[in-house]
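Pasting the structures in now, so scroll down.
Where a number appears in this text, it was derived from the coordinates with a stated rule and is not lab data. All values reported here derive from a predicted model rather than from experimental measurement. Cβ atoms are built from the backbone, for glycine too; each structure is taken alone.
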Structure I
Amino acid sequence: MELIRGVHNLRPRHRGCVATIGNFDGIHLGHQAIIRQVTDQARAHGLPATVMVFEPQPREFFAPEEAPARLMTFREKVEILAELGVDRVLCVKFDRRFCSQSAREFCDRILVQGLGIRHLVVGDDFRFGNDRAGDFRFLQTAGASQGFTVEHTHTYEWRGGRVSSTRVRERLEQSDFATAEVMLGRPFFMSGRVIHGQKLGRSIGVPTANLLPKRVQTPVTGVFAVEVQGLGPLQQGVANLGTRPTLGGEQVRLEVHLLGFDGDIYGEHLRVLFRHKIRDEKKFDGLDALTAAIHQDIATAQAYFANNPAAPASSLPRL
């Protein structure tokens, strides 16, 4: 798959495609249905399947303090889109200059001149342009004169409601990982490269792999039973996602203790699959109390995994 970083990097060879536009945070089953529409049409037309996404996401640009927690980092999003058969991802920088474009300018400059779009798949409630004049009807009219067709996306429903990123976040906030997994079509995960930390865990006999979530806000916090991909066989572990208040931490980190594993894994890229919440993160009265709580968390995770065998490898996201 090809990643195009910015409209300025579009080249004549990128003209001619079937595309869709959106945030695609989480790439849940509703998003996957859209991607299938795009890839099916792309194969039928013999054209590349292209997905346009924005960084930052619009709500993060306009009101970062009010923006919802991300289900996925940009890297995670690109990885899953590649797994779904997308040929190209165009990442558009969402800034003041971009959002000042009118709907007509966006259509002419990016869709027609930049991508040479042949078929576009968007929601019938899709709006764009600084004047909000761009909608499904606008695109249909523009397509009729510019030589591309427009198709609306199909709503994906489950248990009487539309599958959405908001609905997934609500389930995660309730620590309902099983329902979130159904709507996502995969376990909820966070990924990152193992970095050096304070090495306090090793000093108390509980070494941890430290990862940076790379999100302004995380959709979950606390202590969890997790499974970890990236080290050969699937590993089981206990993860703390938070600021480590007992240690005076400020930066949010994901620290994972792998059960029954010992090895140097600095620099490895891991996916941490969230399976069960053990407890909220809390501030303890000193290191001894924290150590005792960690060992209790490990025992709780071991009991959870003993009663919940690992899922088949075929059901897990590829790394």
Structure II
Amino acid sequence: MNGKELLNAVSILENDKKIPRDYIFESLKSALLSAYKKMYHDENAKIEINEETGEVKIFKFKTVKEVVENPELEISLKDARKIDKTKEIDDTIDEEVNGSDFGRVAASTAKQVMVQKIKEKERESIINEFQDKEGELITGVVSLEDANNYYIDLGRTNGILSKKELIGNEKIEMGSMIKSYVTKVDADAKGTAIILSRAHYNFVKRIFESEIPELADGTVMIYAVAREPGVRSKVAVASDYANIDPVGCCIGEHGSRISRIIKELSNEKIDIVRYDKDKETFIKNALAPAKNIQVYILDETKNEALVIADGDDFSLALGKKGQNVKLASRLTKYKIDVKTSKQALEMGISVKVGD
């Protein structure tokens, strides 16, 4: 790489990749010096690059001494003043080295630096583009697959969607457009990894926000989401406006909105419940589809609640394999214990269940 080629390469990095010119030259000098020292085992050397011509020069610096003990590292005051009359004892003086043997190594090193700086700049650019996407919904094309992951083409890089982060047993088709939740933007020396998920509970939240305008404008708010990916999610919604039905907004006319959401979630069941500041009411709402139940807050400090339900409402409150009450517990952040009236009486609690 001659001087003109080097300057052309620097200009490309500076103009196209927006890498500062000073930074490029400093990086080049550092890399060339390291290569020279490794090649010649000479620690008393330095590299200069003429930024106008691209010419690379190698200098060996020596310390001015009264008595020279090591000619490789030292120079006499008399000889030093032949080069520079201002030199004094313990000053350093530079002598240009014939670097013809170093030319091939220098060219190779310069090319490596250029490639490295391009990669670093692209990596930095990708980080800047995607770091604000963490916690957001992103759309891409399914481009590759291996034993453990799908790789989603996001434009300038691929996102990694682990097969463990799919919705249940959903089938992913190569070349299809897919929405995912960005759980992490992980940058290290090897590159930038965009980690994706469709199983994360916040994926449900972002899908709701993308489909329901009232969530986007703040008329309706999502208070909490609890999820069993591929099986069921519970979403608690609320509104500060008395004339707004937050649950109805999410369902949409004739179920139009919720049907689109369910389709995006690969037919995962969705329970939309109304959030209430009153904990007993909120827990009751969260246990839908159970209706005729009674809720008692046992310990507000430990967040423990007792729910009394009989007949079909008992099994509905629990859900299949206890799933309904587990999701309700996660949604409300209360440990919920569901008992029948008979079990409650045995515990010494007398209650009337139902209206």
Structure III
Amino acid sequence: MSTVHQRTLGRGTVPVTRLAFGAAGIGNLFSEVGDDQAQAAVRAAWDAGVRYFDTAPHYGLGLSERRLGEALRQYPRTQYTVSTKVGRLLRPVAPPYGSDLENGFAVPADHRRVWDFSAAGVRASLEQSLTRLGLDRIDVVYLHDPDDHGQAAFDTAYPELERLRAEGVVGAIGAGMNQAAMLTRFVRDTDVDVVLLAGRYTLLDQGGLAELLPEAQRREVSVVVGGAFNSGLLADPAPGATFDYTAAPQELLERALRIKAVCERHGVPLRAAALQFPLGHRAVAGVLVGTRSAHEAVDAAAMMDHPVPDALWATLKSEGLLGADVPVPSAEGTA
């Protein structure tokens, strides 16, 4: 696997690198990140060959978009792909400000999030994101977490994305969620280019393989996989590690430790196997990694480029840690 290898999304022309920079971290996800650290993280990812960067208004109440746009301004606009999301509008609130940590971000709560999957809301959100990013265009726009807003997402927000794509305002459209079922519906019932699936196609959870990934491959829709570490358990399985942002159940911790042991027998860091695993499915165009420092950016690129022998995947299957029919990468290329 190579960090710099690129594929285009769906049947369109928008390119993404296999490794993508997830910018929630530089929006102060869970803890503060300084401006200099955020800029250094983006520079390190760029130097490692990453050319796809994902953000959202939700991340730090716009802080992620502002920092990402500032960091990317030094690079030629034609050389990178940016995605953001719609569905939550940011509305200013009057001081005094509390903390937004109850929503996961260490920033002042100087705005509130308002769910809005209307056509006007989609356009307003995109315009605000362009302003925060300081860019002339956004390449990919996802409907963000429409779990509880399905009717509005399909009836009004998605058609507006189609119009924006037809007008050339955006290059590719899709939806991003932590579940596979509704994303499968998007793939079947709409003309999306890409879906962003978080946490449901990993070494520990292949829920996306039941329907979403085969359907996406059949319809030539790309899948970008997020949450390859399941929020930490597959990065460093140890007591206290998290799975989907909560304490990992003992059964999952033990399974992750068994997977880690197999990786160590083959001389491969668990992080490398976890990052590369999703790319074994032909529908997967890239893997999105949340990054908050230059060290994390460099490490992610190194793990994506680390050799993983075919024997490692065979051992995981023989020990019952992966299903026999689960597609896996090949040392000769994607399986």
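Could you figure out which one of I, II, III the value 0.7 for distance in nm of label points 7 Å out along Cα→Cβ at positions 21 and 101 was computed from?
The read-out comes from structure I.
For the read-out Kirkwood radius over Cα pairs in Å, a value of 20.0 was computed from one structure; give its label from I, II, III.
Considering all the candidates, the number was obtained from III.
Matching task: 9 is the computed value of relative contact order in percent (Cα under 8 Å, 6 or more apart). Pick the structure from I, II, III.
II
Could you tell me which structure in I, II, III was used to calculate mean count of other Cβ atoms within 10 Å over residues 61-68 as 12.0?
I
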